[in-house]
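K.L.:
Given below, in the form of structure tokens, are the structures.
Readers should treat all values here as calculations from the given coordinates under stated rules, not as data from a laboratory. From a predicted model like this one, the values you see are computed outputs, not experimental measurements. Cβ atoms are built from the backbone, for glycine too; each structure is taken alone.
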Structure I
Amino acid sequence: MNVYHRGVLIFEEPAVIVPRENNIERFDMKLCKYLGASAAATLLGTTATFADVTAREVWSDWSGYLSSFGYQISAEEQGDGKTLKIIGFTAINALPDDSGQVVINLPDLELTNRGDGTVSVSMAQHNPFMLDITPKDGEPVHLELDFFQTGLSMIVSGTADEMTYASTASEIGIGLQKLTVDGKPLPNAKFLLTGKDFIGKYVSRLGNLRVIEQQGAFGSLEYVLAFSDPNGSGGFDGDGVMQNVTYSGQSQIPTSVDFSNLANAIRNGFSGSGSFSYASSSGGYKVDDNGKITSSQSSSGEGSLEFELGEKGVMYGARSKDTKITMSIPELPFPELAFAVAESGAKIRFPVMKSEDPQDYAFAIKFLDLALPDEIWGMADPMGALPHDPVTLALDISGQAKLNFDIFDPKAAEEMGNQPPGEIETVDLNTLLLKLAGAELSGNGHIRIDNEDLASYGGTPKPVGEINLMLVGGNALLDKLVQMGLVPEDQAMGFRMMLGMFAQPGDGEDVLVSKIEFTEDGQVLANGQRLK
């Protein structure tokens, strides 16, 4: 069956009828659990199954999972055969390099066998955890946080080796309770993250690796962040909200993992990926710097985040649509600046593990139809001679490279010293697009890097391949810049002569095209004419 939350498809699978008093119909629920290296995270989910799981198996799964991350667990267990009570639960884990510890407390935790092969879980409305950071160089930091919930309903189903945690809640969140630096409280420090109308799914499978799959949704996510300068010279104050939030993720975790050496963890099978999306967002902030106030308000339509981490490397991507930003900056002679962009985004991928085989890398950034404020155009073009059309910038580069060491291995990084981290094998210019003031530059191409040939280019590896470029409206733009007095006539003439060396007329008025070739014998050609 399909399950929808605020019109968004969350998951699809066979249904189990759950009593209405749990505020759930025709879907299973998910469990919330603490984890992480430096803080706690909420893990929630849902499933349908005909196998049995017991309260003690659920508790064993929890404690085993936290133990795999190095947590030392202490708790008193009381059971009557139906309900297992966990009293005084404490989990402590040391941070790398003796730099502090994480302490998690779960008061009043109860796991109850429901009589149908599933287990319900009950926890307190407020659950504290602490983080102490004592760097070798720097001031110690003490952080106290509270995981809170309202109306949280949780059920576990499955087997001892494959459990599904299910939950709904009217509200869950994390709030800052106390923050001290070098024993002194940070004035007016506030952090609050609140999710409302939650539904989700979390599945844990045990084998050679623990495989975790999760997905869910919030009706809204709200945040507040504020602090003051300890010296009384200003501070920061910000807040925001995202509507109709959905997320999904998958990870593989070794039965014992040490994140102080992430490279080893990855070699042993650790990996993770996830995505996060929202239908709309809005927020703002204010910075007080000795009485000088910088502020900003923003809003956007749909947007998303995605990430991957594992043997194939790291990937991070973000995008948003219909973004509007209004800023007030005291150093500028304008009361406000307003920007708008139809679509923006960025993506980066790079390898992290040493390998004899080439690995993928990528970098992309785009701003489509960026409308600049009239005040900015007025400074650059006071006479209004240039078209003030929205600006577009899009760049997409990818290729393959080899790494000479494991990036996340501290010892390997030290041993590398000043040696190059690796070799680029190929460069693909998938997209180049720049639209500005009536002109448009576009291009694409492919280059192979010959790392064995360091003679052709004076010690630099030899490129082999071609890049294709097209410029539309370039001469018209140059004429207007000359008319405005921004470019002297003699410089414009020199620029046109240079264009004549690299480009030739294309199809249409004021169109120039250029094909730059890097040959096997070390030559550089522009439209067939040798430049090198």
Structure II
Amino acid sequence: MKKLYYGGPILTMGTPASAEGVLTEDGKIIKVGSLEEMKRQRTDAVPVDLKGRTMLPGFVDAHGHFTQTAMGFLQVSLEGAESEEEIRRRIQDFIDRGKIRPGSWIQARDYDHNQLPGGRHLSREAIQGLAPGYALAVHHKSGHSGLFNRMALERAGIAPDTKEPAGGRIGRDENGLTGYLEENAYFMAAKQIPMPDSREILNAYQKAQGLYASFGVTTMQEGMLVKQMLPLYRMLLDADILKLDLIAYPDLETLAEAEREIKGAGEKAPGHVRLGGIKIFLDGSPQGRTAWMTEPYAGEDAYRGYGTMKDEEVLEALEEAGRRKMQILAHCNGDAAAEQFLDCLEKAERTDLELKRLRPVMIHSQFLRADQMPRAKALGVIASFFAAHTWYWGDVHVKNLGIERASQISAASSALSCGLPFTLHQDSPVIQPDMLETVWCAVNRFTKNGRVLGPEQRISVREALKAVTVNAAYQYFEENKKGSIAPGRRADFVILSDNPLCVPPDRLRDIWVEETVKDGQQIYRR
């Protein structure tokens, strides 16, 4: 079926920058430009009047966790909880509404100790009192730590004498385990939590896909595919429910099995799921004070966070990526982690692996310094900034790192100045996959306390929009398929209530996603 879109601003994110009309057929764009010319040539096209609304290419999620976003629908949200009492009430309400049997696992998400009195984590006694008789796991909003009660610790195989893993921490004091787990210790325990039943999982996947679509996202990411998730993927693909594109990045341990599982099952959903490369992570989170910095955190004599991988482990992953001609995504928040990644890339390049042609991605790049950016550019790195940190944790970063360092978080303007390509992402489920909010954050850099954090790092609306469309498509090697409105591209569109280039910058996140179109089919309407 042919469709002719017209009647509102059409921002192509390419050249020319705008168009009067867009003609599509069978899920692809076949002509862009003058409305009169297209009407003369294609009188059989179904007209789609935008009625003054603004159309852009569908948003491309440069980094997120689709399965974890889905699982969030099966967990209790602690978003905005500012006291132990509020956390306890929400967990108890969740248990009561679900009529959950004692002894079951309970998972809570969006916990943020920075919002509690004194910015302190819950005590061991408080954790024990939240859900007596249940195995409770409380996941920190950063995705890098959590609180486990005694029953959950036992089921996860963590005892008072359990050896602490490299790149992780098990909270202990003179009375034994505190229930706090960090980085690799947390990931180790989280993998032991059993999966829900198939019906619940598929329903959650449907809800997650709908959530992404409601924010205009047409391409999603599975930013850390581990072995425990492979049965879920088989189930997801057999059910054939994907409408959005999904690009998965397994860890090195999971890669070979993921290639077998996903390539086979993916035949039922052609074009909607594929492996994008390999994922590694080199440090933690700045709001959790585990990001690996070159200088100590504020108020510390020596503590700088820490790395989670040895150089030889990073090199092993890079070499495997080079041999397989696969992209690598490296989680780097702190500037020390960024330095380790750049050093290892340089060493790997000397072995003629040509990794720069594989567009290595530095995920988050929160404190990638301006003086590190030319090296990153020379090595073919794409920086993917978690720009919304300025709003969600900007004030926390000022407290943890001081105003000078905090102001350089997600230094997108510096990246533009040196020609380092970059994208923007939300790291869902850390925050909602709300691309327009991320654009608002990158353009304004407001904190919740009203500060403009690093005004010199603000970027224009057009550059922010490019980062979530054409640049993100380039990150995925899909710049000839999506990310811009041009002949030959897929008919992936987002239709907005207002033109983001025309509203005041501080009103960008007030714009609504009215419709989302994937491969020519409307999949969301407000």
Structure III
Amino acid sequence: MVSSPDPRWWQSGIVYQVYPRSFQDSNGDGIGDLKGVIARLDYLVWLGVDALWLSPVYPSPMADFGYDVSNYVDIDPIFGSLKDFDRLVAEAQKRGLKVIMDYVPNHTSEAHPWFVESRGSVTSAKRDWYVWRDAAPGGGPPNNWLSEFGGSAWTWDDATGQYYYHAYLPQQPDLNWRNPAVRAAMYDILHFWFARGVDGFRIDTVHHLFEEPSLADNPANPDFTPGMAPTLALDRRHQYDQPEVHDALKEMRAIADTYGERVLIGEVYLPLDRIVTYYGADLTGVHLPFNFHLIGAAWQAKVLADLITRYEALLPDSAWPNWVLGNHDRARVASRVGPKAARTAAMLLLTLRGTPTLYYGDEIGMTDGAIPPEKVQDPWEKRVPGFGFGRDPVRTPMAWTAEPGAGFTTGEPWLPLNDIASRNVAAQQTQKSSLLALYRALIATRRKEPALSIGAYGKVEARGDVLVYERHHGARRLAVILNLADSAVYTPLEGAGAPLLSTYLDESHESVGPLIRLRPHEGLIVEVSREA
């Protein structure tokens, strides 16, 4: 639980995820684009974040909205051009912002020239660039593996008489990372974008890069219950998290390190004890394996305290932690914990040790949108209807104003707008106590106080419904106190000084001796004397 003595920008900074389709439309087609992102860079500077992470903007048939890539070294016309991308990087750099791209190495689109050539013939030079197998002896798929999006993970190809593997959609065939030529080609892509000035990559579904070579059947999942995603009916131990992935990540890290202070962030949906292995031996893996466990954690002080303590205990020496409250795949934080608790959630995210990632719109309290059946876009919802797995509700367009189109578009938005009357940037910029004002104040406080951005923990504890932890850097000591209850509470804090910030954004604080009063769902950052 130590502080960082010489922090990199990605340690002290804050990452802001931009889902380009939904951030800002510049041409009235209802879909956000790169020129739109450029137009909103000053907002990101005003908010105070340090880096923007762009979800995929590569050419794609959009079967999975950009995560089915047909060309890794260009920009889809929906979003603009390479010229627009270069301008985005240049304009971001002028403002001191870093740009992180999405890198999708596990699979391509079925429309990618590599796969078109691969499926052309069993003797194709690129046949082994993907995972092809004969049918099982009795017919049917080679094994019982399931796709993340429902159904078999194998699709039959009539022309060549074999199955190909896809961890996700049939339109997203998996690359064969055991083939050195595949690895070399994918590493060339990293070089291409690093040379254009990007500051790092978020690596999509990195734990899926390799499959167990025997292709053994997956056993049943003993913890599976009805209502869970159908793919969880099996323990997918043979499908992902294979040892070889760490060699590939070490190679990616070596490339990134040749370009100076770059960052690699890995999407790893695994238990904590497995996530931390993605830092690699001697920290030669990704700089930040995403820690998503706050997203699924129960909103209870003991649960959160135990999560923080366990994560810190599992981190390799000198590894830097990170925290995520929301992203383009999971329910919005304001929908998960409620609009009142969203304020304490903001303080939690921005005062924990480690790099925080904000999802666009969470700073104004956007909630999951209601998507009528005829408006559903997400392939997951279409393939597994009725389970509520669709991700459209968390991808609705950013609400900049309360006007028609929400300041996002002059056309018909690609997804319905959601509750823009009060949850919009323009309205909240004028309200001193808005959630947006709180995020901005928290970010400013974090930037001002090294104890919060790069400092160490003192203690982490749960006191009933109250979560308390201390952060310190040098002689400076701060305590973060979060009341997760619907009612006011008193909690002791020895050596407490004046609160620096309340989630209520006012100065209505009350102390009775050593006790501090917290209002319902209030969070406080409090100075603590050295003697305490």
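K.L.:
Determine which structure produced the value -6500 for helix-only ellipticity at 222 nm (-39500 (n - 2.57) for each DSSP H run of 4 or more, over all residues; to 500), calculated from the coordinates; the candidates are I, II, III.
P.N.:
This value belongs to structure III.
K.L.:
Here's another thing I want to ask about it. Where does the value 13 come from, among I, II, III, when relative contact order in percent (Cα under 8 Å, 6 or more apart) is the thing being computed?
P.N.:
The structure behind it is III.
K.L.:
So if we calculate distance in nm of label points 7 Å out along Cα→Cβ at positions 253 and 437 for every structure here (I, II, III), which label has the highest result?
P.N.:
I
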